[in-house]
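Asker: These are the structures in question, set out in turn.
Read-outs: derived from the displayed coordinates by stated rules, not from any lab. A quick note: this is a predicted structure, and the numbers were derived from the prediction, not measured. Cβ atoms are built from the backbone, for glycine too; each structure is taken alone.
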Structure I
Amino acid sequence: MLLSTISPFKKGMLTLKTDVILYCERVVEFLTDLVSQMPTRRYVKVLLEDLHILVAIKMSHIYQSTANGLFRDMFNLLSQFLQFTIDEQTGQALSTEEIRLEHYEHLAKFQRICLKLYKEKLTILSLSNLATIEKREELQTHLSTLNDVEFINLCQALHVRVEFPAEVTIELSRSFLMEVLLTNYTKRKDIVEIVQDLPILPTEVC
């Protein structure tokens, strides 16, 4: 399993374990194939999201090493397909307005849970404008007021997995779970916005 492979990876081993890196690249490629096709996407996507696969990969030493450019590119492709804004049952692309409403509904539910659990500490978050708390820095500031026990309880109330199976050696620390929440609730660009930001003419970068 990819999670078990990337977790014990040490920075000093990155240049030696080329076979492991190659294996991880093939697994990411396989997962990308699965989530890019409707017959398998609706089942695999739920599993990968439950396992926090994007955060686990992004926080691994393999991804963080600049020497593994191909792996990083393959991860970006997996991320785009996994977060692609379509109706999971029909396969129809969602409009910009549908994407916005779905995102705001997701945030509103998050606010209600925060207010119910920790009214004293998260009142400002719960009553803030949605456009404010969808910003990464703002959301992180609010959540940082919780102690570790409160933070874990909030994750569980949000149905966020707080531990992996025993065979997976990744520890779901507070920093890991914080990244999961920030990834889930902050605004991200959809494919249309990403394409619009691309330069029309070649540059020194791309």
Structure II
Amino acid sequence: MHQFLERLQANAYTNLQVEDYTPDLQGWIQPGFNTLLEIIYEKFKNSPNLSIFEVGSWKGASAVQIAEKFRDKLDFLLCIDTWLGAPEFYTLFIDAPERFVNNNVNGWPTIFYTFTKNMKKGGLSDCVVPFPISSVQAAEVLKYYGITADIIYIDCAHEYEAVLSDLEAYKPLLKPGGVLWGDDYGHDMFPGLKQAVDLFVEKYNCTLRVEGIQYMITL
């Protein structure tokens, strides 16, 4: 694991107390997730020291599944998120109790600590590294340090320009033979996401596979 990631890991977990903590892994595992997880696992099952990025993590439901699936061959799973919520949290779902109600302190979302406690309590703090920053800013930092990934799972923004920006930002960070994997493709509520993925696939002549509303891009 790169020294920069070790620093993030130590900052997040060293003094974190979880003795009396009850894990909260509420999240949104969409149709097709497990199918693509298995397909991607088969592709990399003989590859040691895998590096994986998850862009958009929330409380960590998907991170747990990914980390546990690849545990015996995983170098690190880097989870990138602001943990402040997506635009729809403040618009379409502003009154949805599963978004913020139980994780707000004086108006400030504290989901980051829910995530880190979930990872530490679940015994995954040795391989799951949280990076609390925006997706595009994270890509710039990772580029600076030369940190790349075999697998990049993107479940962050859902708007056309933001999704396209994320795909473009993380494409250079994908190792040869790697895969980009994402969520909400074809979801009625987020038509811009599908448009962005389709444009990206056409632009770079990629292979696209869709399972449920999950997509996998092979460059």
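Asker: Identify which of structures I, II gives the largest calculated value of distance in nm of label points 7 Å out along Cα→Cβ at positions 98 and 154.
Answerer: On the way: I: 3.2; II: 2.5.
Looking at the calculated values, the largest one is I.
Asker: With distance in nm of label points 7 Å out along Cα→Cβ at positions 130 and 162 coming out at 2.0, pick the structure among I, II it was computed from.
Answerer: Matching structure: II.
Asker: Sticking with this one: Once percent of Cα pairs over 23 Å apart is calculated for every structure in I, II, which label goes with the largest value? Before the final figure, lay out the partial values.
Answerer: Numbers: I: 53; II: 44.
Max of percent of Cα pairs over 23 Å apart: I.
Asker: As an exercise: mean count of other Cβ atoms within 10 Å over residues 66-73, calculated from one structure in I, II, equals 13.5. Which structure is it?
Answerer: On the way: I: 13.5; II: 17.1.
Comparing all candidates, it corresponds to I.
Asker: Thinking of I, II, which structure, once helix-only ellipticity at 222 nm (-39500 (n - 2.57) for each DSSP H run of 4 or more, over all residues; to 500) is computed, gives back -19000? Walk me through the numbers on the way to the answer.
Answerer: Working: I: -19000; II: -11000.
Source structure for this number: I.
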